[in-house]
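Colleague: Alright, structures below, take your time with them.
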Structure 1
Amino acid sequence: MVEQLYILPILLFSVVIHELAHGWMALKLGDPTAKAMGRLTLNPIPHIDLVGSILVPMFSLFVAGQIFIAWAKPVPVNPMNFSNYRRDDILVSIVGPISNILLAFCCTLLFIFLALIAQHMPISSLIVQDSITFLLNMFAGGITLNIVLAVFNMIPIPPLDGSHVVASLLPDELSERYRSIGFVGIFIILILMRWQPFNNLFTTIISALSFPLRILIQMFV
């Protein structure tokens, strides 16, 4: 739906930050691959995946009125550069979802700031009013969106970030078999998302993580 387009800028920014966080952590742990390939940048162009960043979000937005799934082009990581493969792979994997939780918190603060401006400052310009409304909707949507991205990416099924954590905790042979699921895991995830018990757990976790941020908004707005 056209009125839901406010979510697209924050979506694009969020998936870029997610991948940038992976590359930044890999660099800190001794792997310069992402930096050498120009992926440690806020410029969205190197991070955009045509299907995952544009086509899938736009399709779900116009067909269902909301975005169910989105992703950016994964940053290249060479684990051979890590000093401790298992530990460092876990750290690189979890920093992406952590970045989304931090973005949800930032969106909360920006929403509060703009809401207070809208409440206490007289705004006569229609353009300014529309701009503030757009930004309020964008940051409000960004709170839930980033929590969804964080929780979704921590599902322990390849190729999502959570699977790297699980694989790094498994014995070598079992870990290799687990990782070999690859992108077939996406179909497993889609099936799980349609399974009501799993969907209930997914939404419960999102609600639990969103609750403190909703309370923070209610305290000030």
Structure 2
Amino acid sequence: MNDMNHPTPWIAKDQVTQLLEELYADAQRTDPLARRSAAESEPDGDSVLGFYRSMRMAYMAIGWEFGKLLYGLARSIRADTIVEFGTSFGISTIFLASAIRDNGAGRLITTEFEPSKITRARKNLVAAGVEEWVEFRTGDARETLSDPPGDIGMIFLDGAKELYLDVLKILEPHLCPGGIVASDNTDHDGLKPFLSHVRHPSNGYISSAIFTSGPSGKAHEISIRC
């Protein structure tokens, strides 16, 4: 039985877990079709941004296990400013915003290239009851994050993999000592320069690869700023 000293985390509330279950179920139905459609479409401009534009109907969501880890990491360091690269439909945003809410104060800045995804994400954040802790920025993250906030406690990278290092270099001068960089899909092509950066001691991180299990299990990297 819960008491005032051990309240139920917001991410475990029925309102939130039921919404997440619905979103994950919808992702299982729609993502294979969206990926097939994207594979059959002609490239649209820049190959990286064109791909993400063609995937505008796909969730491309983090797994539930990794989402819980993100929540726990943000709570453990009492992060009051989190920056997310890659909102999509807002599943990861719900985990992170729930941590901000349970920390008692702060904000999550999240950026997404595709405007229609921001519209969907806003609705999901409202349904989860955490929209007031979230600031949305729409467009190329190299531009929307060009004026980052000071004293960032946590960075979550889950947008275009080829841009992880570019985005990190914009943000890392503002990352607090002990701050965390959590990165998804780190077994994808194009991430070798990014991984080399966070794994080299001279760049000021202690970094480790992790793998989550289950149907959505993937490779990730957790890097702590020294």
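Colleague: Looking at structures 1, 2, which one was distance in nm of label points 7 Å out along Cα→Cβ at positions 39 and 119 calculated from, given that it came out as 2.8?
Modeller: 2
Colleague: Have a look at 1, 2 and say which one yields -23000 for helix-only ellipticity at 222 nm (-39500 (n - 2.57) for each DSSP H run of 4 or more, over all residues; to 500), as calculated.
Modeller: Numbers: 1: -23000; 2: -13000.
Label of the originating structure: 1.
Colleague: A value of 3.1 was derived for distance in nm of label points 7 Å out along Cα→Cβ at positions 151 and 191; which structure in 1, 2 was it taken from?
Modeller: Going label by label, the one that fits is 2.
Colleague: Any idea which of 1, 2 comes out highest on Rg/Rh (Cα atoms, Kirkwood Rh)? Write out the running numbers ahead of the final one.
Modeller: On the way: 1: 1.00; 2: 0.95.
Once Rg/Rh (Cα atoms, Kirkwood Rh) is worked out for each structure, 1 has the highest.
Colleague: Can you rank 1, 2 by relative contact order in percent (Cα under 8 Å, 6 or more apart) and just name the one with the largest value?
Modeller: The maximum falls on structure 1.
Colleague: Given structures 1, 2, which gives the highest value for FRET efficiency 1/(1 + (r/R0)^6) of positions 55 and 95 (r between Cβ atoms, R0 = 30 Å, to 0.05)?
Modeller: Structure 2 comes out on top.
None of the figures in this text is laboratory data; all of them are computed from the coordinates on show. Quick caveat: nothing in here was measured; it's all calculated off a predicted structure. Cβ atoms are built from the backbone, for glycine too; each structure is taken alone.
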